[in-house]
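Below you'll find the structures, each written out as structure tokens.
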Structure I
Amino acid sequence: MTDSVPHASLREPLHQVSTKAPVLWMLVLLVALIVVAVFDWWDVPLWVWPLYAVLAIAYVVVMPMIRYRVHRWESTETAVYTQTGWLSRERRIAPMSRVQTVDFEQGPLDRLLGLASVTVTTASAAGPLKIIGIDKPVADKLVEELTRRTEAEAGDAT
């Protein structure tokens, strides 16, 4: 006997985040590294500063590029897919029947770059799925589509 309901499979999602997302990640890292350097390193010998600067710059430049290649998302009629990480990677899938809420977020740096994030909360112990660093118009459309699909889904999302 075959099941007529299509099943979602854990696979690489179709869409990449915005090309502006690495800029956001670089800015956040750069600010964090500067704060650590200013407030936490007063007693560090001077010879350590050039080494710190080289490692920090390499991290700020390399990590966002790797993250950009890895971070992906997709929304279909039956599920929401995400892939995140850079050293370790995580792929998640949330069937529409498990979606409880859909949230739109846009911080100050996001607004400056025209980016936004969408959080899909599910009835899962693993926590919500986050799609970070997508263009605001794409995020607006995604929230609208997910809200429509969630409302159309029968059941109580548990």
Structure II
Amino acid sequence: MGDCVKVALGSDHAGFELKTQLLTEVQALGHEVLDVGAFDCEPSDYPDFAEKVGMAVVNGEVERGIMICGSGVGASVAANKIVGVRAGNVTDTYSAHQGVEHDQMNVLVLGSRVIGPSVASELVRAFLSAEFSGDARHLRRLAKVAIIEKNNLSSIRGT
């Protein structure tokens, strides 16, 4: 993905400390950061920030998003409710880059109570440096994912 990536970065209270560290690190790597909160350690709700990160991605304000909560599970569930978000709760570097290369993952979700700051840094670097392959098999699979998404939206709306 080019030299400079615009990234939305968000967390709830559980991820605030790790988010603060990663914000500095992502900027030091030469990327532009849109910090969507939380802005302190006061108790907060991960869906609020997962939505802000996801919407910034799908609205084109940023190219990628990073969301941090305690386990990464809740934020991943919430972010994936947004049409066009492909969020992955990742704990290893292979998945951090492969999720982008094969699945066009656009939101990296981290669990601050599951991984340490050094691992989080490695995951962010792998995620931000990866590019979607565009291979036919990956495009075919993403088209199938889009059909699932469309069919489920249609059933919810009753159309």
Structure III
Amino acid sequence: MRAGDFSVRPAVDGDRRSLAVLLAAVAAERDGIAAEPPIDIDELAENWRIDGTLVAVADGVIIGEIRVDPSWMGFGEIGMMVAADWRGRGAGAALVAAAIDRARGRGLHKLALSVFPHNQAAIALYRKFGFAEEGRLVRHVRRSDGQLWDLIEMGLPL
């Protein structure tokens, strides 16, 4: 499958299990997102909030997702993930672009996100869209092995 052989759309209720499976796969990598195994896929699927979630789909399979959680203060917090074999092929960029458009359409004044400092590919993607580093949370996330990882806070005024 060539890069670009996917589409981006709002998530629907029937996507819950696929989203949970994707999260479990990305969490198993233990380096890109805060979640780590074990992931209870059934519980996660049941509780997944669909509103605000966009998915990238290739051949009927969810290959990525981004969620914008709007705050009452007018900004939106982003969380996203892309399946390992789809990274660097445009899915992440398409999801970020769609989330920015959607946030503007909903009247948000800013988007914010947190990213691990070692996730240079994600940082480069966010910078490509104009996100800038706004701060660092030191030793903020406790990993299952006891390590404490920093988070970089990034923002994009809309």
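In table form, for the structure just shown:
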item: Which of I, II, III yields 137 [volume of the Cα convex hull per residue in Å³, calculated]; result: I
item: Label whose coordinates, when Cα extents along the principal axes in Å, for residues 95-142 alone is calculated, return 36, 17, 12 (choices I, II, III); result: II
item: Source structure (of I, II, III) for Rg and Dmax of the Cα atoms in Å, for residues 63-126 alone, computed value 12.0, 36; result: III
item: Structure with the greatest value (metric distance in nm of label points 7 Å out along Cα→Cβ at positions 39 and 135, set I, II, III); result: II
item: Origin of the derived value -16000 (helix-only ellipticity at 222 nm (-39500 (n - 2.57) for each DSSP H run of 4 or more, over all residues; to 500); candidates I, II, III); result: II
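Only the coordinates and a few stated rules stand behind these numbers; no lab work does. The model shown is predicted, which means the values in this text are computed figures rather than measured ones. Cβ atoms are built from the backbone, for glycine too; each structure is taken alone.
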